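The structures come next, written out as structure tokens.
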Structure P
Amino acid sequence: MFHGIRAVLFDLDGTLIDSAPDLGAAADKMRTDRGLPSLPLAHYRPLAGAGARGMLTCAFGIGPEDPEFPALREEFFSNYQACMTQRTRIFDGVEELVSRLHQQGLAWGVVTNKSRRFTEPLTQGMPLFASAGTVVSGDSTPHAKPHPAPLLAAAAQLGLPPEHCIYVGDDERDIIAGRAAAMGTVAATYGYLGQAADTRQWGAHAAIHFPLALLQLLHLS
């Protein structure tokens, strides 16, 4: 499917790691702190990829246009920072995938919209990321995804032209950013797809239903 690829860039949440349990717990604590009933993880999981916006929508049915949103977002951030490594895990197959990429001499890295405030403790606390050639956060460049700037910055840090990279993500904005950066794009359909998302409409060059399927696209299986 892809030829001449020298690096694979990944989104973080919903692509490499399952952080939904900690994100949901941070939002659910806000409910229980207010005397509201707890909600199950299944209620939060579909919007985990949307971060604070998604979690506050799940917990309270409000969005960024609500005047209370900024204060609630900061409360959510504080809750999440306190628990963000308690339940988060690496998706099955990701460690083997990264090992195979390394064995084949391919570089890899992370491009996420998560701010450095959260990205750095998470990636520094998991051995998986020790071999990552670059980690670009949502506030590492002036623009976050779907703008291509973070992906272009990651390619530059790896010393590669963007057309020698592919980007794997579980959200439409990942595919938009990847295509805008002239990279091959792969939709990770095992991640947080939101409400009735149709990945076929995203315009990705390919899709995978589990992490190790990427090896087939790279002719490494």
Structure Q
Amino acid sequence: MKLKDYCNDERPRERLLEKGAESLSNTELLAIMLNSGTGNKNVMELAREILVSSGGNIRGVASLTLDGLCAFEGVGPAKAATLAAAFELGKRYSEERFMAENVPMSNPRSVYRVMLPVMKKLDHEECWIMFLNRRNLLISKEKITSGDDGATVIDSKAIARRAMEKKAAALILVHNHPSGNALPSVADINQTSSLKRVLNTCDIPLLDHVIVAGDTYYSFADEELVHCNAGK
């Protein structure tokens, strides 16, 4: 059943136009993007099935791959692409809004908020650098390495050169642990110390190293595992 086949007071699209998107449930919003169901279930039932199977929340749906979406009966490549595009737009909007608000990266929670949309779906490790100005505002962020075997190795000198090119006043190192365990490994500790030493020769402080692991994170600066601030 398509959305147009519902009675007027049951059509999510009409309700959105009349009352606004915020008045709709997650199921109704998802149904609008799906547009139609199958011969066995209507679009609302399909939307509900996807939500329930994804933990009952939108974040679970957003984490599905294209193949994962297509595994649901009634979701083909076109619908999967529409959903993926919608979630990617939402992620980019969230990132742009955070940067537009000029929120300084002065604590690991701020770093986590910016990087979680980038890292939450990864099944491999990635290392990113956040380049900051003198007010600890984000200039930009860049992926510096990706590890297919569950680990990454960073080039400290290349990072320092990139920081000088961007005239960054400080850096924050961020990487993810797909395992969900946020505790740093010995390699994480050693690479952080090495990067700090190289950056200190350029008078660029490494403010923190944040490990993103699902719903949690680990901050080197908070835990004082490695003193990241310049001069220490």
Structure R
Amino acid sequence: MADKILIIDDDPAILKVLGMILEQRGFEVHKALRAEEGLRVAYRTQPDLVVLDIMLPEMDGYEVLRRLRELSDVPIIFLTAVDGPKQSAKGLNMGADDYIAKPYDVDELEARIRARLRRTTKDAIAEELVFDGGAFRINFISREVRVRGEIVHLTPKEFNLLGVLVRNAGRVITRTDLVTEAWGPEYGDAIDSLKLYIHYLRQKIEQNPQRPKYILTSRGVGYRFANL
């Protein structure tokens, strides 16, 4: 079975040419011109690897990367005209597996794709995770949270924080890891704000925030989401 590659790029010419070349080299290719479309295609097709541009309309590639990382550990290669050590460092620190500047060499791109595919086993992308007999549901595509049948309205930072906890349900995550995975490495010094955001989340999703059922504290270490 051919490996599935998802290309997200707002340039139709790149989608057409690169898609055709990768298909000729034995890959199954899926394409998206916009970020939201790319996230939907990622859920639907569960690609083995994503080739992602940074300069996308409405939502840039960094945000797409962050949302994909809430769903899966699928390998992600930035292929972009945004070049420079600061940009590549930012992408890699946020969780990208590789960074290639345009214009690119097709043979090198193929070699890097195959190298990442050899090193990585695919994680299924979950649209929705359900806990507590269905009392708690989080949908990563629509970014919707339901608790006991009611929609809970979260800010983007709250949702990203909850998403990391839920994707790692049952495992304690240190405060530093939680902040950097949820909000990015640029927020590494925002650990003092974490307690406040955990308080906000508990107020919104817990029946009794003083005796939380879902978001639990591991004293001196961090937090975990109860795998009920």
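Computed from the coordinates by the stated procedures, all read-outs in this text should not be read as laboratory data. The shown structure was predicted, so the numbers you read here are calculated from the model rather than taken from an experiment. Cβ atoms are built from the backbone, for glycine too; each structure is taken alone.
Of the structures labelled P, Q, R, which one yields 6.7 when distance in nm of label points 7 Å out along Cα→Cβ at positions 24 and 208 is computed from its coordinates?
On the way: P: 2.5; Q: 3.6; R: 6.7.
Label of the source structure: R.
Of the structures labelled P, Q, R, one was used to calculate semi-axes √(5λ) of the Cα gyration tensor in Å, giving 30, 17, 17. Name it.
On the way: P: 30, 17, 17; Q: 42, 19, 14; R: 34, 19, 15.
Computing semi-axes √(5λ) of the Cα gyration tensor in Å on every structure in P, Q, R gives 30, 17, 17 only for P.
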